[in-house]
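Asks: Multiple structures are listed underneath, in structure tokens.
Read-outs throughout are calculated quantities, based only on the coordinates presented, and are distinct from any laboratory measurement. As the structure is a prediction and not an experimental result, all values here were calculated from the model. Cβ atoms are built from the backbone, for glycine too; each structure is taken alone.
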Structure P
Amino acid sequence: MPSTAGKSGSGYLTGQLLIAMPQMNDPRFARTVIYICAHTADGAMGLVVNREIEALTFPDLLKQLNIDAEVVDDKIQVLFGGPVETGRGFVLHSSDYVQNATMLVDKRVGLTATMEVLKDIASGNGPRLNLLALGYAGWGPGQLDAEIHANGWLTVPADDELIFDPDLDNKWERALAKIGIDSSMLSGEAGHA
């Protein structure tokens, strides 16, 4: 069974990745990898880092928000961050970029949910690494812990490649491989020994 202890040994998973198990019943989370931005006794919040919203591009989003940009990187993906507040945007990014509204998750990663970060990314003055997501995944007190204990999720230490790599197609498999699991060996069916 995977450990639920975070890096600090506090029992919380802030700064870790969740990997959905094959038997995940909720289709919104099937084969997802979620970066946990906050996990306390009050609940947890994270962003799905491997599911693109294909119907929305970064230039489209900037246009909808009336943000002018002379040169826009159309390779920036807009991701489905989770089913909660899907109209709200979040930028998960490297800690080289910090605003007053930035929440530093750890020494490497920050989270900013302002128009300014989008303007800075559009103008080329944003963080070195970034991931733009609409919505987030949220859990009430004890809910995530219960899902982990019911074998709904595995945990793995986060690294920049798993978080920020724009190659989303095999991120779930790569996250599993990081803890030595071959995805073809996992079954979607519960069994008994």
Structure Q
Amino acid sequence: MLIAVEGIDGTGKTTISKYIAEFLGKKGFDCVLLREPGDSVYGNRIRNTKQRLKPEEELELFMLDRVEDVKKNILPALKEGKVVVMDRYYYSTIAYQGARGLDAEKIRRLNEEIAPKPDLIILLDADPEVVLKRIKSRGNLTPFEDFEYLKKVRKIFLDYADDRTVIIDASKPLDEVKEDVKKILCKFLNFKKDSD
């Protein structure tokens, strides 16, 4: 089973991805938590870039990183019967590179040729104004964190939400977001809500 946690910067994807892996672990699932960009040479180049690359170059690096992640990490874990929790996945590439003017639908098609579709997408949604305040409070903004740009990114995320996507209001306090995620997981996995 493959679960992707998506959303614009500052919505709490890393925190929620860890929470999902811990929650499922307590339920007896063998979980693997992965993040994108990954730790490949391409992923590290994306992460260590001080300013934005050209959109096409950025897309190429994300795609090369994902090919490696799918081959080395995602598919082997799925074949072993593990639950893979992704802190960002190819929907981020659709949204972020699409917001820079590249063809979002083409990016989706390219990714679905190389990467397995997630069984569940948890889209953490919040207004860019809210998340930028959060991001500023924890340090410097990256080149990805611009108000007008994040508005476009958010719109693409919402436009691409499908029947596997559950949208969660990530502007709420973290405890409430976790509770919403827990309900979704319990429903998705046919668990009865317990008092954990």
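Asks: Here distance in nm of label points 7 Å out along Cα→Cβ at positions 118 and 134 was calculated and came to 1.5; which of the structures P, Q was it taken from? Write down the numbers at each step before the final one.
Replies: On the way: P: 1.0; Q: 1.5.
Structure of origin is Q.
Asks: Have a look at P, Q and say which one yields 31 for relative contact order in percent (Cα under 8 Å, 6 or more apart), as calculated. Could you put the intermediate results ahead of the total?
Replies: Numbers: P: 27; Q: 31.
So the calculation was done on Q.
Asks: Matching task: 2.2 is the computed value of distance in nm of label points 7 Å out along Cα→Cβ at positions 110 and 166. Pick the structure from P, Q. Provide the component values of the computation, followed by the final result.
Replies: On the way: P: 2.2; Q: 3.2.
Derived from the structure labelled P.
Asks: For distance in nm of label points 7 Å out along Cα→Cβ at positions 62 and 150, which of the structures P, Q scores highest? Could the numbers behind the result be given before it?
Replies: Details: P: 4.3; Q: 1.7.
Answer by largest value of distance in nm of label points 7 Å out along Cα→Cβ at positions 62 and 150: P.
Asks: OK, next. When distance in nm of label points 7 Å out along Cα→Cβ at positions 46 and 174 is computed for each of P, Q, which one produces 2.5? Before the final figure, lay out each step's value.
Replies: Details: P: 1.7; Q: 2.5.
Label of the originating structure: Q.
Asks: I have -4500 for helix-only ellipticity at 222 nm (-39500 (n - 2.57) for each DSSP H run of 4 or more, over all residues; to 500), calculated from one of the structures P, Q. Which structure is it?
Replies: Working: P: -4500; Q: -15500.
Structure P accounts for this read-out.
Asks: Given a computed value of 6, 25, 26, 24, 16, 3, 0 for P(r) over Cα pairs in 5 Å bins from 0, in percent, for residues 14-53 alone, which structure among P, Q does it belong to? Kindly include the intermediate steps, with their values, before the conclusion.
Replies: Numbers: P: 6, 25, 26, 24, 16, 3, 0; Q: 6, 21, 19, 14, 14, 12, 9, 4, 1.
For P(r) over Cα pairs in 5 Å bins from 0, in percent, for residues 14-53 alone, the value 6, 25, 26, 24, 16, 3, 0 is produced by structure P.
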